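Values quoted throughout were computed directly from the atomic coordinates according to the rules given, and no laboratory measurement underlies them. This one's a predicted model, so the numbers in the text were calculated from it and none came from an experiment. Cβ atoms are built from the backbone, for glycine too; each structure is taken alone.
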Structure 1
Amino acid sequence: MTAQSIWAAIDERLAAGQRLWIVAVVAHTRGSPGTTGAVLYVADNGDVGGTIGGGGMEKRLIADGHAALGAPAYGPRWRREVHRADAGEVASGLICAGEQCNVMFVVEPERDGAAIRAFGRALVTGETGVLTITTDAPVVFVAGEATPTGVWPATDRACARVTISSRQTRRLVVFGGGHCGRQLASLATDIGYHVTVHDRRGEVLSDAGWPAGVARRQLPETGIPDIVTRDATGAFAVVMNDNVLADVAVLAAVANLPWRWLGVMGSRHKIHVIRSKLGEASVADETIARIVGPIGLPMKSDTPAEIAVSVMGQLLQIEGRAR
């Protein structure tokens, strides 16, 4: 499940009057099966949703969740889970390598429902905000706050405060909501990216079939709204509109923004034409040079699904080299 879908499921449970015990991964290292942002919940009717790594660790945590929901009081807690057999008391029961830090807390329908709902909306829209969990107090969501995800332990297990940021670090912005853009958005969402798709064609964005959690924004006929500038810092961006002139217009407007990486789909000839037209539009040579194209891994990639796999593979390679 994506971050958007798991928190939407939690919101639905709370709206139905259920108490929930939640486990959230707030930090991890390479090799860990549980990654930052992953969530597992146990409902007071026995239902379980999400995952934070699976295996014996998850089985143990689910049992802990049932016990916590039956306890008279349960404040936020944390646990380091090391995925090695020789890790002693912090061994997770898995041997995958890496480690993760889990936080555990209980949410109540009337007390915490509004904050959880606001947090879920922020995950979908990409809004910056922080969900804060403290001992013996309602869960609070503060929009606009930039505190990172983290835990402030009061003892070796209990937490004074837990913060979970709605600002996802893995972000992809797609310009062009056609067949290829939709396939790429779907695959990236499944992998765990927050995806925003921009297109000037409102009918494309309103069409049925978009995966849940993909933010869709209609661009004006000219210019780029401020929200694109806000989204750019640290994000991957892929331009794949339905025609060359649309690609040129978007690239001329966004190529100088602080993207982590900016690429445009097309053959070598198409990329040459795009670069030439950007030069004619007085886009600086150094700005044009930052645009990557053609994009994707060197593999068969003719259909929209194949193109999505090829491009997504390239982005994952870039992420892997940065670790």
Structure 2
Amino acid sequence: MTGHIAVLVNPSSGRGRGAAAAARAVERLEALTDEVRVFAGDSVDDSRRLAREAVAGAPRALVVVGGDGTLSSVLDAVVGSGVPIALVPAGTGNDLARALGLPFEASDAASAAAELALNGTPRPIDVGEVESAAGIARFLTVAALGFDAHVSERTNRLKWPRGRVRYYLAILIEVARLRPMPFAVAFDGGAMQSMPGTLIAVGSTRSYGGGMPVCPDADPADGLLDVTHVAPLGRAKLVRLFPLLLRGTHGERPEVTTVRATHVEVDAPGLVVYADGERVGAGRARIRVVPGALTMLVPATVGAADEHDGYGEAGAGAGAGAGAETESGGEVAA
């Protein structure tokens, strides 16, 4: 196969880790080929514009240096383009990297991930879509509704303190304000049914927040969404559930149900939706899967349903919001 390699860089990803990862990735690629073109921007809008430019040049592959939010922000440009993606994980959560077995924490992870642009195995994966009054937004990992989304909203509104402590403060505030959400839910075009609960997570992959396996059996290439519903819980029960969520064993609890569907519709007063760490919708939301819509380049040893930690450790985060920063550099839950 011939053609140039395009490299899309968001230097602000992962609290600045994007710039360092990009330097290592580009250095490695330039040692292997003289056909490397770099597209670097400083914002989500830059990433979207540059992704369209990069794809228009018909590269052999597009290397995206950034986190889950960076990649999801350019999906409109790359889905349907036929250009395969090699992800160099440089975010704070890196949940897609975990799902695809990509290297992301070893000292040579950026170089190893970049090499996939030249020798990776193409793997089609599913893309999720959230449709609400805000429009249509695409995602690759998990869409969160209810408690986790409220924590993310609270984190974004707090001006102090900075960093992860702000997220922990947001959790405490939302636990104190905990009320069941009167969800109405429909699966695969069925009738809306009352399903009050604490949270709903709709996953194409198993984890969010840096390795929290809220949808532990989700497969990013099975053409289905795994919907995890947690029934109304009191404060003490919710706190006791968190260790199970971190281990991915919460499905054994009677308060937790999982449904697989190709699309799900959710409504509730004050509903907000976060996906890939970003606020993507508000009000009644229709969430659907587009099977095999994106081709990723993965290690040859990663099977169709294999998932490992990509040189890192799962369970580092704590839900849809982990006190991380957005891929554009501002702090939100990711």
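Could you tell me which structure in 1, 2 was used to calculate Kirkwood radius over Cα pairs in Å as 19.6? It must be structure 2, since only it matches. Taking FRET efficiency 1/(1 + (r/R0)^6) of positions 13 and 253 (r between Cβ atoms, R0 = 41 Å, to 0.05) as the measure, the highest value among 1, 2 is held by 2.
Among the shown structures 1, 2, from which was the value 0.20 of FRET efficiency 1/(1 + (r/R0)^6) of positions 269 and 293 (r between Cβ atoms, R0 = 25 Å, to 0.05) calculated?
2
A value of -8500 for helix-only ellipticity at 222 nm (-39500 (n - 2.57) for each DSSP H run of 4 or more, over all residues; to 500), calculated from one of 1, 2, originates in structure 2.
Work out the source of 25 here, i.e. which of 1, 2 gives that when relative contact order in percent (Cα under 8 Å, 6 or more apart) is computed. Could the numbers behind the result be given before it?
Details: 1: 12; 2: 25.
Structure 2 accounts for this read-out.
Comparing mean count of other Cβ atoms within 10 Å over residues 29-36 across 1, 2, which is largest? Walk me through the numbers before you get to the answer.
Details: 1: 18.5; 2: 15.2.
Structure 1 gives the largest value of mean count of other Cβ atoms within 10 Å over residues 29-36 among 1, 2.
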